[in-house]
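Where a number appears in this text, it was derived from the coordinates with a stated rule and is not lab data. Treat the numbers as computed from the prediction; the structure is a model and nothing was measured. Cβ atoms are built from the backbone, for glycine too; each structure is taken alone.
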Structure P
């Protein structure tokens with residue numbers, strides 16, 4: 001296992017490509033995730049973000065790049081869906097992830113606890129595994145780092161009560177997160193980064209690295225982003241994607 005310092009250095013100022021596809025996506029075919037990962041590697045990605053133990057394991061065999069692993073498990077009883085249980089964490093680690101991404105918001109999980117309470121449990125069982133806290137705002141970012149997360153990302157900012165947008169990055173919030181997290185841990189920018197210029201802006205504003213998914217790997221959503229605007233916003237981008 002790579003040390004945390006090595007992983008941090010590998011990701012610095014780099015592009016992390018999120019290679020994910022849902023079963024009902026029009027692009028979903030067997031082998032699509034591996035093809036996405038190969039394309040990202042070919043293009044110079046510094047790391048990959050992958051969903052499900054199966055997909056993590058498949059891509060781990062193809063590369064030594066840092067892998068941020070997660071497992072999206074949706075429930076009717078809780079809004080918490082990113083690696084919500086220790087069972088899911090164990091599966092992600094065993095599949096070969098270098099970094100585990102978890103929901104670290106203050107939303108309530110299926111066990112009746114706040115999502116971020118999983119962080120100390122991970123630290124105890126997997127002290128050498130880095131934890132990426134997916135959060136909604138600066139307060140949650142600071143809290144996650146103070147209780148043991150290594151990295152934070154505003155992946156879930158569109159689930160705030162009143163997000164500025166669900167289709168464009170909130171750079172003002174990124175700056176606030178960077179300020180409150182100084183000296184505590186590193187900030188990744190994730191959340192509707194659609195262009196290279198926005199990725200560069202994120203680094204300038206203090207992000208350690210940038211995660212991009214849909215704009216690179218899911219052309220049906222790129223198409224929708226165009227048509228929504230060209231149709232004068234008669235429809236909207238989905239919150240869940």
Structure Q
């Protein structure tokens with residue numbers, strides 16, 4: 001009897017999954033707390049996918065990594081078969097071509113330098129002639145004028161955390177790290193807090209949203225409704241406390 005019930009349950013699950021439409025959520029920023037462990041689907045992007053699916057059971061949301069250059073090419077060709085998670089219109093030159101969901105989290109960029117030693121405690125006005133570590137392929141509207149002036153040496157790395165390590169090793173003089181990423185990193189490595197100087201004010205504040213290509217515009221009302229429900233979702237609130245204790 002138990003075997004029959006199990007087979008019936010399995011058939012029901014298979015039928016439900018087949019009826020769901022898969023929606024890819026492309027992520028080009030592989031950094032915590034948004035992506036903590038992609039293999040085990042850990043991070044806020046995976047939590048968001050789960051909560052969207054809970055509110056929109058006709059769809060199955062799957063987070064998928066994509067390099068920024070590949071993403072830009074697919075968008076330019078109109079061939080992106082999904083949404084972009086954690087994006088902001090300021091980072092896309094053709095942002096007006098797309099729809100944008102309501103924000104699901106607020107974030108910002110911080111300028112970091114070392115607390116002690118040479119080239120320490122730097123502010124935005126102290127970067128001339130300094131080595132500034134940034135993420136290759138990423139746009140920094142708040143630094144555009146400075147970078148175009150040629151007065152600062154931009155050095156690219158693959159991630160914000162790689163730049164943070166290079167900063168602490170003295171290989172660069174300053175770097176830019178997201179507020180949420182720094183919060184999470186220091187919660188895991190509190191011994192580094194005293195070694196890092198955070199310049200004030202915050203360089204740039206921004207919301208993270210979903211970029212919605214034209215072929216997915218019909219999803220936008222339901223997406224916005226699901227995102228607007230997140231502040232009242234106890235599961236979402238509990239997940240956030242996991243990353244920001």
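Summary of computed values
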| quantity | calculated |
| --- | --- |
| Structures P, Q, by mean count of other Cβ atoms within 10 Å over residues 93-100: label with the highest value | P |
| Top of P, Q by relative contact order in percent (Cα under 8 Å, 6 or more apart), largest first | Q |
| Computed 2.4 for distance in nm of label points 7 Å out along Cα→Cβ at positions 45 and 173 - originating structure among P, Q | P |
| Entry that produces 20.2 once mean count of other Cβ atoms within 10 Å over residues 77-84 is calculated, selected from P, Q | P |
| Of the structures P, Q, the one that 16, 47, 30, 8, 0 was derived from, the read-out being P(r) over Cα pairs in 10 Å bins from 0, in percent, for residues 109-212 alone | P |
| Distance in nm of label points 7 Å out along Cα→Cβ at positions 53 and 125 - highest-scoring structure of P, Q | Q |
| Ranking P, Q by Cα Rg over 2.2 N^0.38 Å, the structure that comes out highest | Q |
